[in-house]
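These notes open a run of structures that come right after.
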Structure I
């Protein structure tokens, strides 16, 4: 599924794309900025290249400025992973556009629930607000996650 509006394009791509290095570098730096290593749950770039994962890139005028991944597990569930918008492009609604695109993709794929893990630290407050405004609610740890004071787990029911 490709979404194009003006000079903004969101499409499924390989996480190994040669022009995505800055996105991944900034994502890694942000995760390590105030999260203890044992509480960082991001997937290595290479691991995002999997049949169970759809990786999306948001480009403006051809340049990559945001990314996100949808990992399917089980028949009806998915997890949002690696969502990141370059800091200099924040505040323009791009995070919401990426999130909406991934939710639409999950619905089209027949998923019934989406889960995510995000940080409990103040630096993740904007991300938590984004997810709450999209309808995600707090939930217990899911999948292989365990309770962690640095993590907040959220769920969105796509089909009631």
Structure II
């Protein structure tokens, strides 16, 4: 399966909300889904690092970095930790770095763009709080579905066995 969202929107038009931002794929995994875990932070990825160092099987971290282009909130070392801990992927309302390396990981990584400068670690940010991305509220425990067509959320796990 190369595309998921077009079929999901055809089958569940009232149960999905598309995040309206133009996320670009950076990870080696282009299609993934999972339960949402959130981090809200601004130019400090301490909480991103903390969460991705924990088991994340079946989960996707959604990071609201306020779309700041001044610092990268995810790089190869933290992405490696996410991969090692079983995360499905990371969606960043912000920027990432080490993009050539990220593309080799079997991890979903979507972000607004690339930025080579790392953050300072000030241990600031919030974990598992509702966040707003492009005017859409994303809450912990929601489901997220991602492919190269976009990023969509749902209040519930959607069955897509009909695609087989």
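With helix-only ellipticity at 222 nm (-39500 (n - 2.57) for each DSSP H run of 4 or more, over all residues; to 500) derived from the coordinates and found to be -4000, which of I, II does the value describe?
II
One of I, II was used to compute P(r) over Cα pairs in 5 Å bins from 0, in percent, and the result was 2, 10, 20, 25, 22, 13, 6, 2, 1, 0. Which label is that?
Source structure for this number: II.
Who wins on percent of Cα pairs over 15 Å apart, for residues 93-132 alone among I, II, i.e. which is largest?
Working: I: 48; II: 57.
Top value of percent of Cα pairs over 15 Å apart, for residues 93-132 alone goes to structure II.
Turning to a different aspect of this structure: Please compute distance in nm of label points 7 Å out along Cα→Cβ at positions 13 and 117 for structures I, II and give me the label with the greatest value.
II
If you rank structures I, II by relative contact order in percent (Cα under 8 Å, 6 or more apart), which sits at the top with the largest value?
II
Throughout, read-outs are computed from the coordinates displayed, never taken from laboratory work. All values derive from a computational prediction rather than experimental measurement. Cβ atoms are built from the backbone, for glycine too; each structure is taken alone.
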